[in-house]
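Undergrad: These are the structures in question, set out in turn.
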Structure I
Amino acid sequence: MRNKIYTLVALMVATLTITSCLKDDDEKNSVSYKDTAILSFSLGQLKQVRDTVAKNGSDSTYVSNFNGAKVKFYIDQAQGLIYNPDSLPYGTKPASALAKIVAKNSGTVVIKSTTEEKFTYYSSNDSIDFSTPRVFRVYSNKGSEYRDYKVSVNVHKQKGNVFSWQALQANGNFASFTAMKAVSAGSKVFVFGTNGSQTVVYAASKDNGNSWTKLSKTFTANAYKSVAVQGTKLFVIDNGTVYSSTDGSSWTTVATNSSLKQLVAASPAELFALSTSGTLLASKNNGVTWTNESLDSNASLLPVSNIGSSLTAVSSDLYRVLLVGTLASGTKNAAWTKLSYRQNEQWSYVESNADKFQLPLYKSLSVVNYDKAALALGLNSSGKLASMLLSRDGGITWKSDKSFTYPTGVQAATAFAATVDSDEYLWVISGTKVWRGRLNRVGWALNLSRLAE
């Protein structure tokens, strides 16, 4: 009996010993956020090479300091990644930077060599080369657990204030157009062009402007002037009839109103049109019914030809509509603006005493919203490409910006149009030629906002 008891005790001791060993091994090998982690990461001052213009007009550069502390770094604890979603400005040199790292429970942080399997102690006073991703390791206070993090310091490889243009395949079918208008709706870009007898419609994917499809629907010769987009839906007014479409192929007759002359603008809540009597009308039910708009000045100051419009978001449900075009006299342009939709809001005539900065009489005028401003493109009185002009004050002044340049090799043609798609690409169609371009920093801002969604 005594031997059986000794044997049982021995088995129990052995079992407890094995369990203890396994537990010790687990504790030594387990790595979790609860044990050790990097809680925050930031950079100090960095050098940045910036462009400037010398007194003699030549391009030059100089070196300045960039405050890296204002750049937010994201820590992905699940994958052990640390990076800045918003890249550092072009020209920033990350090869020598101070880093501030906060570890959980004051854990020890070391950094791996870029040339060998060796770690050295991290110090906030030592500069670090972040020109390539670096591996940091943080140990727990006990020294038995650690986690590795890959730190990437992203730097823009392009200058922000530069338009990057892509020449797309020319479309010979556009050669017959004497005038046209381009719009973007949903995932497509549409060109409404007139050949003098009718308006025909072509569509292309915004991701592939090399292939255009001619759509079956046609309109009267002047209907190309009367096109607007509300959300992802197309609207056309043709001889008093309102049509709508979600794809440009299938069209629905919304209403017929003989007082409707031309569709001129749209907001998410309203459509706007000129009447045959020279007034401005609005529809709040997708073109079914129309009512007179309230103006703060005489309706004779409304544009009657070469009309363009832009839409700028003021808040999540409030938009500023800017309407511009040539007066009946043909001597100057006029601009009107309205907040849509706000109850009892009226249109305000934009008066400007700065003749130098008024919008010139562009032919084939296209006005789009770009870089949080109204951007006007078109042809000058000689039929050549006119300067791109921006208005950042609601149509009061129009100024050029050296960042806004046409693509190299673009030539003016009789028919000219421009539009902007949902990816902030500016499309320019001149004759049969098609270009698509984007201001680099506008693209960066868009990608960053989508990343945050």
Structure II
Amino acid sequence: MISLVREESRRGFFKTAGKGLAAALWGAAIPGALAWTRRAGGTDLPFPRPESDSGAVAADEGFWRMVRAQFPLTRDRVYFNNGGLGPSPYPVIQAVEEATRRLEVLSETGHEELEAVRQRAAAFLGCLPEEIGFTRNTTEGMNLIARGLPLRAGDEVLMSTHEHVGGAMPWLALMKEKGIRIRLFEPALRAEENLETIERHLTARTRVVSICHMTCTVGTVFPVKEVARLCRERGIWCVIDGAHPPGQMPVDLHDLECDFYATSGHKWLLGPKGTGILYIRRAMHDIWKPPFVGAHSDAAYDLDGLHLEYLREARCVEYGTRNVALVLGLGAAIDFLSMIGMERVEARDRFLAGRLLELLEEVPEVEILTPREERSRCGIVAFRPLRKPTREVLEQLARLGFRVRPVGEHRLDAIRVSCHIYTQRDEVERFAYELRKVVG
């Protein structure tokens, strides 16, 4: 059974950490978290798994209160910044600690243990294990992608104006170093319009379309599958900054058909900080080459013979010594979400964000920036105060105990709220109630 924590055990979790974590966990004598992180996913939860469909479960506050109890989040404030940093549940914390202790006792790296997590990550993301490489975050993945492609002066990269700095800066660096050109387009609120806009901005010199799967600014979900198909037809490489969707909604990379996809473990996946996943479509190894290499990057290496062959798998980016305990924690996070069910997770995130959108519609002093179209949104809601300075509103919300994120990208001067599975409906409703008073 997965090692989750009862509500009454939360306060004592860290006190007992040095004496053996099992005392703080569900049930009596149970194996450590590593026992289940090595499995290809479990089936049992220590709280009842709802039998109803995902839509009905989305509004089952009793179920989601039990999920919330698995997180060490403080009750002193309401956390609405999962889009920046996701809190890890107790099983993830335990998996990292137990792996660290075990590997330190042996003084081994544990590099071979990455393969079991790779198998589960590939199944979770709908791709082959050899197409998965572990990184530190989305930014590292985007840099590896950009620097591994054979771009030359004059080649064009198309991006939106709402890209995150970690997804945009690698291309701007190549603009300075190689002389590539950057073209930008303004995102729309509807998927069809975004696809049309992207197609309209393509030129004979476009080599790469690099966009977010979901924007970090207002939560717009781009029609990635249609964009990838368009790129394939035009002979353009499709690169996706996937920092937000994995862990928030089901992701099937083979179905999306993009060439590259970079994501982070520390956001919606609720994994350890310093973990990420890079997807490289298998056929891209004929084109893309690893910009940084070391041990584990090679298929053949002979210094005496001055010979090197790159490994034609995404794990070639895992060069050198890594903190394997963090990746094992990422595997625990994937198991945690999988046991709840990604369809339920997506339904819950949509339900909470949808409820907030409903309430914001009743606040004339704010402008909603997030798309209303169902396929173009999920768990992120962004808005702009109309009567008061955004900074003043942010400061008042912070004093009231709400942790949100300012949106400065593209000079939007807005506020972002991220809702995830630990978020409670009453927290969303209380936020809307207090916001009305703050902006009024």
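What follows is calculated from the coordinates using simple rules that are stated; it is not laboratory data. Note that the structure is predicted; figures quoted are calculated from it, not measured. Cβ atoms are built from the backbone, for glycine too; each structure is taken alone.
Undergrad: Given that semi-axes √(5λ) of the Cα gyration tensor in Å, for residues 252-387 alone, derived from a single structure, equals 24, 18, 15, which label among I, II identifies that structure?
TA: I
Undergrad: Moving to a separate point now. Supply the structure label, taken from I, II, corresponding to relative contact order in percent (Cα under 8 Å, 6 or more apart) with the calculated value 21.
TA: The value was obtained from structure II.
Undergrad: A value of -0.26, -1.04, -1.34 was computed for log10 I(q)/I(0) by the Debye sum over Cα atoms at q = 0.06, 0.12, 0.14 Å⁻¹; which of I, II is the source structure?
TA: Derived from the structure labelled II.
Undergrad: A value of 0.05 was computed for FRET efficiency 1/(1 + (r/R0)^6) of positions 140 and 380 (r between Cβ atoms, R0 = 41 Å, to 0.05); which of I, II is the source structure?
TA: Attributed to the structure labelled I.
Undergrad: Of structures I, II, which gives 16.7, 57 when Rg and Dmax of the Cα atoms in Å, for residues 276-347 alone is computed from the coordinates?
TA: Checking each candidate, the match is II.
Undergrad: Figure out for me which of the structures I, II the number -3000 belongs to, where helix-only ellipticity at 222 nm (-39500 (n - 2.57) for each DSSP H run of 4 or more, over all residues; to 500) was derived from the coordinates.
TA: Attributed to the structure labelled I.
Undergrad: Here mean count of other Cβ atoms within 10 Å over residues 116-123 has been calculated and equals 20.2, so which of I, II was it run on?
TA: II
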